[in-house]
1. Suppose percent of Cα pairs over 25 Å apart works out to 33; of I, II, III, which structure was it derived from?
2. From I, II, III, which structure was helix-only ellipticity at 222 nm (-39500 (n - 2.57) for each DSSP H run of 4 or more, over all residues; to 500) = -12500 calculated on?
3. Suppose distance in nm of label points 7 Å out along Cα→Cβ at positions 6 and 70 works out to 2.2; of I, II, III, which structure was it derived from?
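Each value in this text was obtained by applying a stated rule to the coordinates, not by laboratory testing. Only a predicted model underlies this, so the values are computations on that prediction, with no experimental measurement involved. Cβ atoms are built from the backbone, for glycine too; each structure is taken alone.
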Structure I
Amino acid sequence: MKLKVTVLNDGKVAILEPKGSLVGGDETDELRETVNDLLKKDNKKLIVDLGKVTYMNSTAIGVLVSAHTSYANRGGKVVLCNVNKSINNIFIVTKLSMIFQIESDRMEAVASFS
């Protein structure tokens, strides 16, 4: 998998767009490494667009929780968007929907930073 990274607003907002299943393999490692690279560049606004993700397991959720914690500790924020119903149910059941800000689409996610 090649993780798509888009940077908006003069580098202030980064958008990650993973594809397929996030099940703890290379694709999840790539997501973790990309988040760490953005943190090293002092990025404080991250959107993870899950619109093309079909499945995620606990390892991938752990990567998102770690990203959320790292951003929050640096005064930043992670927003999720385009979350399909089955993945959203995972966030609801695990109560992570109370931790993550989840927006319906990318435009709302970008607007949430203003």
Structure II
Amino acid sequence: MNWLQQLPVPVQTIGLLIASNVFMTLAWYGHLKHQANSTWYAAALASWGIALFEYLLQVPANRIGHAQFSVAQLKIMQEVITLSVFAPFAVFYMNEPLKLDYLWAALCMVGAVYFMFRAA
């Protein structure tokens, strides 16, 4: 873990949040593909097990990031990363069509990032 601590705080935070979001997306939506015939509570338990790994990455990411970022900045970072992970997941893993709406949502997020990170 020493090599991780040598990275700049934004790199540590963003890297951990990306990894966290991969687990989050699998936990929230992966059961739709792999457990479609399971009961909802079996899918929920499997998702809960996957989500544990999300939290094991997300909590340190926010603790590390809070040394340099406000809570609002951490939240908007999380949302941008969520969309950045979700769109390829939906298209490539869940085989859903790529929609122009993903671009419009991303542009809205760029605006949100601007307002959260601008010098007020």
Structure III
Amino acid sequence: MNKQELIQRTKTYALRVIKAVQALPCDEVAGVLGRQLLRAGTSVGANYRAACRAKSTADFVNKLKIVEEECDESIYWMELLIEAGVLPLRRLDALMKEGAELLSIFVSAIKTTRTARQS
């Protein structure tokens, strides 16, 4: 997957997160968890775009680590929404799988970049 495809994929992920948050019930728990998910899920793409403009390999890895953290955090908030009974698994399952796939891509990219840098 090239850089442009991943930029688009992370943007699509953010848009799907936005739609999921918009579908949440209007109560205090859903509001708090939804805001956290919205923040983390939309920052994946924004931080990946920042990583693509890194000034050095070290800067690139550091920015990708932020992407990794935000992606993992977005999955966490979705897990909480499910486990708290705010939304059923079927409503978030596909989005959680996409988050897990993106997380795997970023973890792999970090490892590959670090290995190449050491060579």
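1. Details: I: 11; II: 33; III: 25.
Working through the options, I get structure II.
2. On the way: I: -12500; II: -26000; III: -30500.
Corresponding structure: I.
3. Working: I: 2.2; II: 3.4; III: 1.4.
Computed on structure I.
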